Structures are given as structure tokens and as C-alpha cells.
1. If Rg and Dmax of the Cα atoms in Å comes out at 23.9, 75 when worked out from the coordinates, which of I, II was used?
2. Assign the value 54, 42, 22, calculated as Cα extents along the principal axes in Å, for residues 287-406 alone, to the correct structure from I, II.
3. Ranked on FRET efficiency 1/(1 + (r/R0)^6) of positions 39 and 431 (r between Cβ atoms, R0 = 35 Å, to 0.05), which label among I, II comes first with the largest value?
4. Ranked on relative contact order in percent (Cα under 8 Å, 6 or more apart), which label among I, II comes first with the largest value?
5. Which of I, II yields -13000 for helix-only ellipticity at 222 nm (-39500 (n - 2.57) for each DSSP H run of 4 or more, over all residues; to 500), as computed?
6. With mean count of other Cβ atoms within 10 Å over residues 303-310 coming out at 18.5, pick the structure among I, II it was computed from.
Structure I
Amino acid sequence: MKRYDRPLTRWRFAAVLMCLFALPASAADKPVKVYILAGQSNMVGIGQVTGGSSRWGSEFVDPELSVYSGAYDAKSDYEKLKPTKTLKLESFGGVRPTPYPGGGTQVARGFIAIKTTGVYELRPGYGGSTHNIMEVDGKEVYRREVGQDAAHTNVKLTAGEKVPFKITYLTGQANGLGWIVRMDIPGTLSTVVKQDGKFAYLVDRKGNWVDRKDVWYKGVVTAAANKWLSVGCGAGSSSIGPELGFGHVVGDHHDEPVLILKASQGNRSLGWDFLPPGSEQYEHDGYVYAGYKDTPARWEKGTEPTPINWYAGKQYDDCFTAAHKVLDNFDGEFPHWKGRGYEIAGFGWWQGHKDGGEPHASRYEQNLVHLIKTLRHEFKSPDAPFVVATIGFEGWQMHGAHRKVAEAQLAVSGDKGKYPEFNGNVLTVETRDFWPKVEESPRNQGFHYHGNAETYMRVGEAMGRGMLELLKVGK
């Protein structure tokens, strides 16, 4: 098992802390390693963590609430005690559940009859009412004691089968709110990790997603989470991008802490939106195409262009100006690293879908070469390793302009010999092996790799391993 395949358990984390305290002061004070990741929507991150949670309600049959005298006592058997009052709950879940009467220890009982067979995670309560213990068919599926994190145990439910449930609330804050999540939808991170047993390092012994405490994630423009690396650093709180696999690989490599700084935006091309500064106009089929800062994207040769509310390179400017602002205020953005400083450790680029037409596809290689050189200059890191991930749409069946983009991405790799100055410091990793089958994915959306979380994890890990290969060469 590789180092980054092992779960970051509580015991492993404690060991890491002990090692950190044992480091000589010089190692503990080394600058933070910063990796800048950029690209379009798949870099933003569309890998689905679950099939999506929904408020529960109609799944529950004949719910009622019993109230027992006194505060909750773990030694009490509430099945044998007589309640002081019992209330039939006309509405359970939804947005306006029947209010609980309060007072004493409150226990909700009834039945669950699910509509679709599957493996589910149940999340009872909201706010203070999440302090409870839930059982389904006599087995505990949820527990959150005061001051503790929630512990979940997934349960398989069969469509149309009625099984009993019980929720024992541990505090006076109690209500019928709750959420239900199907955990075995093919291709979601929950299924891949918790059902298929892959990427085990992403969860702890209780099955909760871990926060990687030596790798911080900061997103600008989009995917704007700002936290220790974990799930939810993609397009939303229930999505991931390649940063997750990448961050674990490079985090395992470095003794120093790591910052993943992601500057990305969906539906953007390198030939127009991300066009690097210094790019010049060119002609194609009777049109003049914009150079950096020109607008519109093209105009007929011999005519005057009519400006639009966008210009060539605007996304480059927006993304990397935002990245500069973060780094220029490093101590303020990351007070836990105040005074430590940082160094650019490398760049990662995953993009290309919107360049899948002409003339952008034919110019992708020269634009990518220019991007690599420009970013290194921009961030004053001329020797920083640069990893490119190919686009992988349709896998090895890829054809047409997208294939031309993938071939351009491969051409810039230093090991190909075409660009001697990139030897040992630029590497392209192939992703077409990671193309997912739609029937093994949470959605039918090819341009987002069908939302398949395993694909995003494998791309991220491949980029991370590519970065380590360059780091070793650079030593």
C-alpha cells in the first residue's frame, strides 16, 4: 500500500504531530509550499461526493413522539418507561414538521418505507437537534453526543419495505427535521470510498471525511472554499476536483505544510479567455483573431472591430490577479502560518474542452507553451515544475479537435524533447485511461466526465505523482 493510500486516522495524525514537534527548528520554519492549480470547469471540480441530500418526509410512516420525564439518561430504558405524553406527528420532516412539545426526554418512533432500494445515510436533526441517537430496524445508524462529532452507519433499505425507526434526542432541542442521502450511486465519492473501498485515506475510522491538517486549500474566482483539504473544494460543498488527490500526494511528500491555491473558471478557452499576456493577433480564414487585451474574439480582416464586454485574456487576468492578492496578503489570509513565508512549489493545469474547435485547437500547443512561460514569470518562479493533465473525453476513442488538443498537451512535455528548456521541469500526464462509463457514473454529462469522482481522484493523483517526478529531477 502506498503512503497516500493509508487513512489519516486519529492515531496517525497524532504520530504526525509528534514528528513535527520533533523536527529541528530549521525544518519547522521552512516556507509553506504553494501549488497553483488552474483550468476550466473540470479543474473547478464536478466530481460528485454523493447523489445529493434531500429533506426527509414522505419516507416516514405513522411517526409519533413520546416524552419521558427528566433529562436524557443513558442508563434508562425508554422502551420500558411510561411516557408523560404521546403526540402523533402529522408532519415529519419537510420544511414545517409538527412542533415537538418539549420538556423531558423526547423519543420519536415510527416506520421508514423507502421508494428506491439502496444504501442510505440518515442525518436526523438540525442545529442543536442533531444531538440524538437514531436506530433503524433495531440497529444504530447515527449518534451524536454533545461535544462530539456525528458517527454514521449506512443502512441498506429495500423499496416498499416498512422498517421501524427510533430517534432519541439527547437535549431539549428536538424536532422532526432531517436529511437522507443515498450512498451507493455509482461513481460518487461516497460509493467509491465507502462501498468500493478505494482511496481509504479520505475517511477516518468512523467513516467521516477527514480534513488533511497539513494541507490548506484556498480557491479564488470559483470553487472558493477556504479550509483544510477535504471534500467540498470543488464547485460546491458536495463536489471535488483534482485538488483532493493531488493535495494528498504532495502533502505526503513534503515535511513543510502545503497550500493548494486554485484559480479556475468553467467554460473558458486558452485561445481566448485564458490567452496569456503577450499573445499576438493572427489571421485565419479571412478573420483577424484577438491578441491579448483585444476585443472581440475575431473580426473580418480589413474592418474595424466592435468591442464587446470581454477581452482576450480577461480570465487569465481575473484568476491570477486574485491569486496574487492572496499571496500578497499571505499572513492575513493564513494566520496559522504567520511569519513563515511561502515559495511557489509548482503549477498544475487541466483544461481544453472549450478549445475543441478551430482555430483554437491548432494553436493550443503554442498557447500552452506561452502560458507555462508566462505563469512562471508572473509568479517569479522560473524553475517551478509545471504539470499538465491531458483532456480525456471519450478516452482512447477521442477524435477530431479534442484529440488535437490532447496531442498538443502531450507535445509540451519535457520528456518528448520538442522543448529542451522544459526537460525535467514540465510533464504532461495522460488521463484518457480514466474516462468513466456513463452507466458507472452519477450523471450523463460527458464534458464533466459524468461527474465521476473516481476520475477526478485519479487525475489528481496522477498530477501529484507527476509533480513528485519533477521535484525529484530538480534536486
Structure II
Amino acid sequence: MRLSVIGTGYLGATHAACMADLGHEVIGLDVDAAKVESLNAGRVPFHEPGLPEVLQRALASGRLRFTTSFQEAAAFAEVHFLCVGTPQLDDSGAADLAQVNGAVAGLAPYLTEPTLVVGKSTVPVGTAQRLADAFAAAAPAGAGVDVAWNPEFLREGFAVADTLRPDRLVVGVTTTSAEQKLRQVYAQMLDAGVPIVVTDLPTAELVKAAANAFLATKISFINAMAELCEATGADVATLAQAIGHDERIGRRFLQAGLGFGGGCLPKDLRAFRARATELGAGSALDFLDDVDAINQRCRTRTVAAALTLVGGSIDGLRVAVLGAAFKPDSDDVRDSPALDVAAELLEHGANVVIHDPAANANASVRLPKAGFVDSTDEALAGADLVLLLTEWKQFVALDPATVADQVNALRIIDARGVLDRSAWAQAGWTIHTLGRGTIGPTAPPRHA
């Protein structure tokens, strides 16, 4: 099929490249000419494992190109995917739909024939119908512009696999024609057994918001238990293992630590809450305020643990921060817990030195007062305290005995709960893990 992808950020670039890799003819559109030039040259402007190879393969096949022209995209494609960003508004928790509205305004005047527009962006419920009305009013094809919603469920670091081999497809449609076209777009996936849920527009919009709210709630639940464990001397890792054996609960997303961040989960949570309030159903999602608050407290608890570990004052001490991205295999520092912790340590007077394998450049823009180095060894050299804040594999694999020879003091905070505590303590380190307390030579006594 001939597809257009409007917006070539993280979602759009991935979707365009993968759809072309599946054999479709694809044109990607963005108003950012520099981004279009980069993508046409085979360069992905962000870090995502596997995507550069897919992009370059799709370009070489001749099935993929990028443009800044809405007119060109409209004339080319029979299905248009909206993949623009929906960030949080500066003055509220609601979603900023300026990019969505801009895409509609740019595309509509050139839709002269009946066509299908498919939203993939995460939007407040009710947006799809509003856009359908906007296309009907502004496009020459009028009501011949069919609008469907097909939410994305990409995980940064796994975006290619999540696009080519999703665990489900959700499509919200109002016509049989729209459903048939989307089944044709995703025919290879459906033939491979990927389940599809066909529903109405508002349900499809709510699926993404509900899924993210549930995941955030599960993460914050175990982090709330971590707070209780620290107050009582219990071990949150053992607690999570025990309750995770219950098949109704499951073990996934019960990893206590620094909490969630990034450009999706936090802002989607707040936008969901804001939209429910607009609809007069805000009380149904009151609990999400607590979910958000628990997540934010993980950051302040980490700073408090750091201050405790160094005896109360961190002023003038060299602190090695391992990780700046909100998760490994990403260069995304939006709402990054690691950077929030680093920023607060700077405010306490620490000399913060950060290393992230992919996110140094993005992080340095957000936190210019910190020092950024190109290797783990440089970050560790002479450190009075080490904080593991993003669980990159190379950080998890560090040898405590080797690291001991590089630092000034054997103190580490494992804010992601990924290190072998016993091995680090046996190597002479004092190690604090959120929800599990502190062990090692200078650890305080556990609660009675």
C-alpha cells in the first residue's frame, strides 16, 4: 500500500521505516527540514537500537523517502498515519495538541479524494471525533476523509520489535472500509497471529491511556512498598518475588527503584487525569495523583539516601552518576529520574560527574552545571560516592573489586536494584538499595 507518516520523531520515524521494511511504499513528512534531510541520508536523529539498519534498508529498497511537503504526501498516499508529539502543556497536566492540530491543518486542504487518516499519537479521548469533524469541514473530500485510531505501544529500546511484532493491534474505526484498509496494512502481522482488537474511536483512544496508567500504578505500588520496607527493615525484592508468584499479580513491573520517567508515561498519566476532570469524571482517577507523587518521591528518597550515606553533607564531594537517560538503550532525558537526582545533588553542593553511554549530549543541555565524561572510568575516578541511576548493562556488570581501586570512598547507591548487594559488600563497599536498606562496613543497624 501507499502510506504517509506525518511526523518523524521517535514514533513516526520508527513507523515509517518499519512499514517500508514490510513492503509498503512510504513517504514520511516533517516540517523540520533538517530532520528530513538527516532521515533521507539514513541518519536517525535519536538513539534506538536496530532502527538505523531498518531505515537504511528501507531507503535502499526505494520504498521510503521523506519530505516537507503536505501536498506531496497527500497526492501520494492512500492511508495517512498521524505520528506527531503530544507533550504536556507548560501550565497544566493536559496534553498539548498543537502538533496534532497543525498536522490536520497542513494535510486537510490537499485531501481531494476519499482517504483514510489514522491517528497513532497518544491523545485525550474525544480527539479522534473532533479531528474527523475538522477534516470534514476543511478537506475538499469532506466527509470522504475517514478517521481511525490505532494507538502505538512502543517501548524505547525495543521500538523496532514492538512495531514489527506487536503483542496486539488496536484499531478504532467507524466504517468497515477503514477496518479493511488497516487489516491490509497489517496483513503480515495478522497472518503471523498477532491479535487485533477492533473497537470504536473513544475506546481505542482510552486503551493507550489506560495501559500506561496501569503500568505506572504497578510501578508506583512496589515503590510505595519500598518506602514501607525501609521504614520497617523488610526487603522489597523478596516481597516483590513473593507477591509476583500470584498469577493475578505477576512479577513484571514489580522492580522497586527510582521510578518511571521519559516522554510518555509521566505526561500521559497527567493528561489522562486532566481529561477525566474535563469530562466530569475526575474522581475516578484521583488515585493517579498518588501514583505520580510516589514516583516523584523515589527521586527525593534517593537524594536523602545519598546524604545519609556520606554523613549528612555532600557539599564539595565528588559524586559519580552512572546514567542520565530515563532508561537504558535510550538517549531520552525527558522527565529523567536520573537527571532530577543529579540536579538536586548539585543544589546540595556536590561535584557531580555524569556518564551515560548515549544520553550525555541531551543531558548536558538540561543540566549544564554538571560535568559529563565519555567513559565509566572517568566518572568513577576519585569519586566519594557512586550512584547507579540508569541500569545500562555495562553498569550492572561492573566488578566491585575493580571499581574499588578507582574511587576515593567505597560508597554506592543502587537506585535501580540491579546490583549483587552481597558481592559489593564483600568487596568492602557500603551499598544502599531503595527498599532494601544499607549493608556493608559502615551500614547503620537495621530496624528492629
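Only the coordinates and a few stated rules stand behind these numbers; no lab work does. For clarity, every value in this text was computed on a predicted model and none was experimentally measured. Cβ atoms are built from the backbone, for glycine too; each structure is taken alone.
1. The correct label is II.
2. Traced to structure I.
3. I
4. Sorting by relative contact order in percent (Cα under 8 Å, 6 or more apart) in descending order puts I first.
5. II
6. Comparing all candidates, it corresponds to II.
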